[in-house]
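Below: a set of structures, written as C-alpha cells.
Every read-out reported here was derived from the displayed coordinates using simple, explicitly stated rules and does not represent laboratory data. Everything numeric in this text was worked out from a predicted model, so none of it was measured. Cβ atoms are built from the backbone, for glycine too; each structure is taken alone.
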Structure I
C-alpha cells in the first residue's frame with residue numbers, strides 16, 4: 001500500500017496497560033480514525049525467561065485480558081500476538097494500512113534498540129513511528145543541573161524536580177474525547193488472547209497471594225493505600241506491617257497512571273499531617289531519578305556507575321550465593337526476606353536493602369549476581385530501579401551507601417522486625433523462639449534450643465559467615481580499589 005493511501009494508526013501497548021490517561025492512545029485518537037490497538041507478547045523477552053511459572057507473565061496476561069475487554073466496550077479491542085515484536089509490529093501495521101504506529105517511550109537500552117529497529121522497518125513501509133512520554137513525569141533531560149548536566153545525587157535532583165513540577169505535568173491525557181475513533185480488530189487479525197500454556201507458561205500463585213492484575217487491581221490498591229498514606233512515613237520500613245503502597249507492580253506495567261499517583265501524593269503532602277504523602281512522593285521521585293540515570297548512563301546495566309569499582313575482586317563463593325538465594329544463610333532476617341521473594345515474587349523495600357547489603361558486604365558476592373536474581377524473581381522488576389538499588393547497596397552507584405557503612409543484619413532485624421513477626425511468617429522453624437532470641441538464634445543456649453525444638457545445625461542453619469569478620473574483609477576489598485596507586 002502506498003504511503004499516501006494509508007490512514008489512521010496502530011497503538012502499540014507495552015508498559016502502559018490501561019485505557020485512560022494513556023498518552024500514545026490519546027494522541028492517536030486525536031489524530032483521527034481508524035485507531036487499532038495491539039499488544040505483543042514479545043518472544044525476544046519471553047523466550048529468555050528461566051521458568052514457565054513466571055508471575056510477571058501471568059500478571060501481564062491478566063492485565064491484557066482486562067484491557068482488551070475495556071477497549072471492546074469502547075468499540076475497539078486488542079490485536080494480541082506472541083511473536084518477535086521487531087517483526088510483527090511492522091507486518092501488522094502494513095496489513096492494517098495505517099499511516100503511523102503510536103507507542104510510549106521505553107528507556108531501557110534493549111528496548112531503545114528494539115524501538116529503533118521497529119522504526120526503521122516501519123519507515124521502509126512508509127509508516128511513521130511516533131512515541132510519547134507516559135511512564136514518568138519527567139524524562140531524559142527535562143530535569144538537569146544549572147550547568148546542563150544530569151544529576152547524580154538524589155536530593156538536589158528531587159529539589160529541582162519539585163521546582164519544575166507544574167499542574168500541566170500532571171494533567172491526564174484525555175482518551176474519552178475522541179474514543180469514537182477506536183476501531184475493532186479486523187476479523188482476519190482478531191485471533192484472541194493466546195493461552196498461557198500455548199506460550200509455554202503456567203499459572204502461578206498470584207490468585208492465592210491476593211494479587212489482582214490490571215486496571216481494577218491497580219485501582220483497588222490505590223484506594224486501599226489512600227486510607228493509609230498518612231502513616232506511610234512511620235510504617236514503611238517495617239516488613240510485618242502493612243505500610244507500603246504495594247503499587248510497584250502496577251507502576252511497572254502501567255495499570256495505574258503515574259500522573260494520578262503523583263498528583264495525589266503532591267496534593268496530600270501540602271496538607272496538615274502530610275508527612276506520609278511527602279515521603280511517598282519522594283519514593284516516586286527516586287523512581288524517576290534512577291530512570292534518568294539509566295537514560296544518561298546506560299553502562300550501569302553491566303558495569304558499576306563508578307568505574308573504579310569494576311576492579312572489585314569479589315571471591316564469589318558459589319555455595320554461599322546458593323544459600324543466600326534459597327534463604328539458608330543462618331541470618332533470620334535475610335533468610336525470611338529471600339523466602340518471601342521466592343514464595344511471592346515480592347520483597348519489602350527495607351529487606352531489599354538488607355538482603356543486597358548482606359550478599360555484597362557479608363558474603364562478598366558481586367552485586368550483579370544478586371541483581372540478576374531479583375530481575376528473574378521480582379514481579380515488580382524494573383531495570384532502572386533494580387539496578388539503582390543494587391548499586392546503592394553495593395556502594396558502586398551514584399549517591400550510594402558509603403562503602404564503609406555496612407548493614408549489620410542482626411541490628412537491622414532487631415530494629416525493623418523487633419517482635420520477629422515477619423521472621424516467623426517466612427522462617428517458621430524459628431517461630432518457637434521469643435523476640436530476644438529470634439534475631440540471632442545461634443546465641444541461644446543449647447539447652448533452650450533443645451527445649452524449644454530449634455536446634456542450630458539441625459532445624460536451622462548456623463551463620464554462614466561471622467558478620468564482624470566479613471565486615472573487615474569487605475572494608476579491605478573496597479579499600480584496595482580506593483587506595484591510590486604507588487609509583
Structure II
C-alpha cells in the first residue's frame with residue numbers, strides 16, 4: 001500500500017519530497033513478503049466469500065464484480081509502470097495462473113453452478129468454465145482427481161486468465177524506483193510518535209532500531225501503511241477518527257512443497273469453501289506460487305494465534321491497543337464471534353498429520369513427507385462498532401493530513417483502487433489537476449469496465465499482452 005501510494009505521488013508530483021520509514025532492515029518483509037500472503041491476484045474469480053448464497057439460495061455478483069474492477073485497475077497501473085521502466089519484466093512479479101474453485105457435496109455443487117451461471121453473464125468474467133466431469137477437472141488440475149472416491153458429487157470452475165503475484169518483488173521494485181526518483185527509503189527506523197504542529201504539519205518522531213538513536217522530521221502529509229501496527233500509530237496521532245477502532249490478530253501457516261513431480265502436475269490456484277466460523281482469509285486453497293523465479297505449491301492457510309500485530313511485533317500489542325473508546329466494541333466483537341474462537345482453537349490443536357489430512361481433501365494422494373510447514377504473515381482484522389470486519393478500511397483525519405490503512409483482505413491486489421480513493425479524499429485540491437495523468441496511468445480511471453463488454457474485453461486483452469499473461 002505504501003509503495004503504491006508513494007509511486008502515485010512521485011508520478012503525479014515529482015517535485016514533492018517523499019520519505020519512507022521501515023522499522024526492519026529490509027522492505028517488504030511483513031505482509032507484502034511473498035511467503036506471508038497467498039499471492040492471489042484477488043479478482044473474485046475463485047474466492048467464494050465475495051459471492052455468498054442468500055438465505056433463499058440466490059447469488060448476487062455485485063461484490064465479485066466490484067473486486068474484479070479494482071484488480072483491473074491494478075493490472076492497468078502495473079502495465080503502465082512496466083512500459084515506463086518503473087517495474088522490470090512482468091514475469092519478475094506476476095505470472096499467468098488459472099484460478100479455480102473446487103467443491104464437494106450436492107449442496108455446494110448446486111451453489112457453485114448458480115454462481116457460474118451468474119458470473120458467466122458478466123463481461124469481466126468472460127471465459128469462466130464449469131464442469132462436474134472428472135475427466136475435464138483432471139485436465140485442469142490432476143492432483144485434485146487422483147484416487148478421488150467414486151460417486152462423490154463434485155464440481156469446479158476455472159478462469160484461465162487468473163494470476164499469481166509476488167507482492168514482495170513488486171513492492172521492492174516500486175520502492176527501488178522511488179529511490180531512483182529521489183525518495184528516501186530509510187530502513188531500520190521505527191516511528192514512535194506523531195504530533196500535529198500548529199501549522200497543520202506532523203512531526204514524525206522515530207528511532208534507529210540499532211543503537212536507538214532518535215530522530216525527527218516534519219511532513220505535510222503522513223500515510224501509515226504499517227500493517228497490524230497501523231492501529232498503534234493512528235492511536236498515537238490522537239486523531240478523533242481513529243477512536244473506537246481495535247484489531248484482532250490472526251496468524252497463519254502453509255504446507256509447502258517444491259517436489260518437481262508434484263509442481264509439474266498443478267498449475268492453478270484452487271479455492272474451496274471456508275470452514276464454519278473461519279474468517280475469509282482462511283478459505284482453504286491449493287496454489288501454484290512463483291517466488292523469485294522458483295515454482296512451488298502451497299496449501300492452507302491454517303490459522304494460528306499470537307498477540308503480536310506483526311510477525312516482528314510485540315507480545316503486548318493486543319493489550320496496548322486497548323482504550324476506553326474501543327474496549328466496549330472489542331468485548332462485543334469477541335462475544336458475538338464465538339464461532340471464530342472455536343475455529344481458532346480447533347486450528348491450534350491440529351498436528352502436522354492433521355494438516356496433511358486437510359490437504360488430502362484437495363489432494364487425496366498427498367504424502368506428508370513431501371510437505372513442510374511454513375509460517376505465514378500476521379493479519380489484524382478490524383473491530384469497530386462491536387463487529388469484526390474482514391475487509392480493508394482507510395482511516396483519515398478530516399483535514400486529510402494523515403491517513404492509515406487497517407484490515408487485511410483483499411489487500412494488496414486492490415491497493416491501486418484503495419490508494420486512488422485516498423488521493424481523492426486527502427488531496428482534494430490536487431485531484432482535478434492530476435486526473436489527466438491518472439488516465440495515462442490507468443486508462444479506465446473514472447469509469448467502470450463491466451457495463452461495457454467491448455471496453456472490458458479490450459482492457460483484459462491489453463493488460464494480458466503487456467504483462468505477458470497471454471497463452
Structure III
C-alpha cells in the first residue's frame with residue numbers, strides 16, 4: 001500500500017483529494033498550520049490523520065509520495081525535507097491526473113463564474129441518467145452531500161480551477177486535467193494576485209483549449225465575448241450556449257419565480273424541451289444550458305436531462321437559503337467578484353420584484369479586497385435596497401491597493417443606493433435585526449465564514465422581541 005503525505009492538507013481541495021485517495025486504497029495522512037474545522041472534522045470523519053503544524057520529522061521513512069499544496073512555499077520545513085531527501089512529490093492537479101484521469105473521459109468545466117454549479121449539475125445529470133460518473137468540484141453538491149465521488153462510469157467531471165498548481169509549478173491547475181470535453185462559460189479579469197490582466201487569463205485558457213483532442217468538444221458561453229474568442233483556432237468541435245440569438249444551445253421564454261426559473265431549451269433554433277430549474281438568476285439559466293450541452297454530448301436524451309434538472313438541489317453556499325425567521329429569509333452566497341455580486345442580486349430581484357433586498361458583503365477574497373475592482377463593485381449592488389459593507393478581511397495589501405469600505409459606500413450612495421459600512425459583525429447583526437421587516441430578503445456575500453453572521457442573524461431574529 002502506497003503511503004501519501006499531504007503538506008497543507010486542510011485546504012478544501014487538498015482534503016478532498018486525500019479522501020479520494022483513501023477511498024482508492026492509499027494510506028493517507030498530512031499536516032497543516034492552524035488545523036481547524038470544518039476540514040479538520042472532514043478528515044477526522046474519514047480517519048485521515050492530520051498533524052498540527054509543519055515539521056521535517058513528519059516526513060518519515062515510510063512515506064512514498066508527497067502532495068504539496070499551492071499555499072505552501074520554499075522554507076516550509078516539510079518541503080525542505082522532501083527536497084533534501086529527493087522524495088517523490090507532486091502538485092494536487094498532477095496527483096488528480098496521474099491517479100484518476102488517464103483512463104477516463106474527462107469533462108472539465110472552466111471559466112470565471114459558475115464553474116462549481118455547472119460541474120455539480122453535469123455530475124448530477126450524468127448520475128441521475130445512469131452513467132455513474134466520478135466528479136471533483138470546489139463545493140458541496142447537495143444532491144450528493146459531497147464534493148467528490150468515485151463512480152464506475154467512464155466520465156470524470158472536474159471543476160477547472162485557473163489558480164496556480166504549486167510553488168514549483170505556476171501554471172493553472174486545469175492544464176493538467178486532460179479535457180475530452182471542455183466548458184468555458186465566461187472570462188473576466190479575476191485573481192489579480194496571480195494574473196496581471198484579462199489578457200493573461202485568456203492566454204492561459206487558450207493553452208487549455210489546445211489540449212482538447214480532435215474528437216473532443218469545446219463548449220463556449222456565447223454571451224461572453226472573451227470566452228467566444230476561444231473558438232478561433234480550436235482543434236476540435238465547438239458548440240455554444242447562451243441567451244443571445246447566435247447561441248446553438250439557447251434559452252427562450254425565461255420566466256422567474258421565487259422558487260426557480262422556467263424556460264424552453266432550443267438547439268440551433270429548434271425547440272428541444274421545456275425546463276424548470278429550482279435556482280434563481282439568468283446566470284443559472286446559462287449554467288443549465290452548458291450542462292445540457294454536455295449531457296447531450298454524453299448521450300442523454302432531452303427529457304431525461306430536463307427531469308434531472310428539475311431535481312437538482314444546487315451547491316452549498318451558492319445562494320443557499322440558510323433559514324427563515326420572522327418572515328425574513330437569510331441567504332448565504334459565495335459571491336466575491338463584482339459580476340458575481342451583480343448577477344446574484346439581479347437574480348434575486350427578478351424572482352422577488354416587490355420584496356426588500358439587503359446585501360451584506362464581506363470583502364475577503366484576493367479579488368474582493370483590491371481597489372482595482374472598487375468601481376465595478378459600486379454598480380454591482382444596484383439591485384439591493386440596503387447594502388452593508390463589512391470590514392476588508394485581514395488584507396496585507398498596501399492601503400493604496402486595498403479596497404476602501406468608506407469609498408465604496410460613498411460610491412453606492414452617489415449612484416442612488418443606500419449603503420453603510422459597519423466593521424464589526426455584532427454591529428451588523430444588531431442593525432439588521434432592528435431594521436428588517438417581514439418579507440425582507442437578506443443576502444450574505446462572502447467566500448469565508450463572515451464571523452458566523454448567518455446563524456447569528458437567525459438566532460437574533462428568533463429571540464423574543466424586546
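Consider the structures I, II, III: one of them gives 1.39 for Cα Rg over 2.2 N^0.38 Å, for residues 31-110 alone as calculated from the coordinates. Say which. Here the read-out was taken from II. Which structure, out of I, II, III, was Cα extents along the principal axes in Å calculated from, if the result is 83, 57, 49? It was calculated from structure I. If Rg and Dmax of the Cα atoms in Å, for residues 127-374 alone is computed to be 22.7, 73, which of I, II, III is the source? Working through the options, I get structure II. Looking across I, II, III, the calculation of distance in nm of label points 7 Å out along Cα→Cβ at positions 23 and 159 that yields 3.6 traces back to II.
When relative contact order in percent (Cα under 8 Å, 6 or more apart) is calculated for each of structures I, II, III, structure II gives the greatest result.
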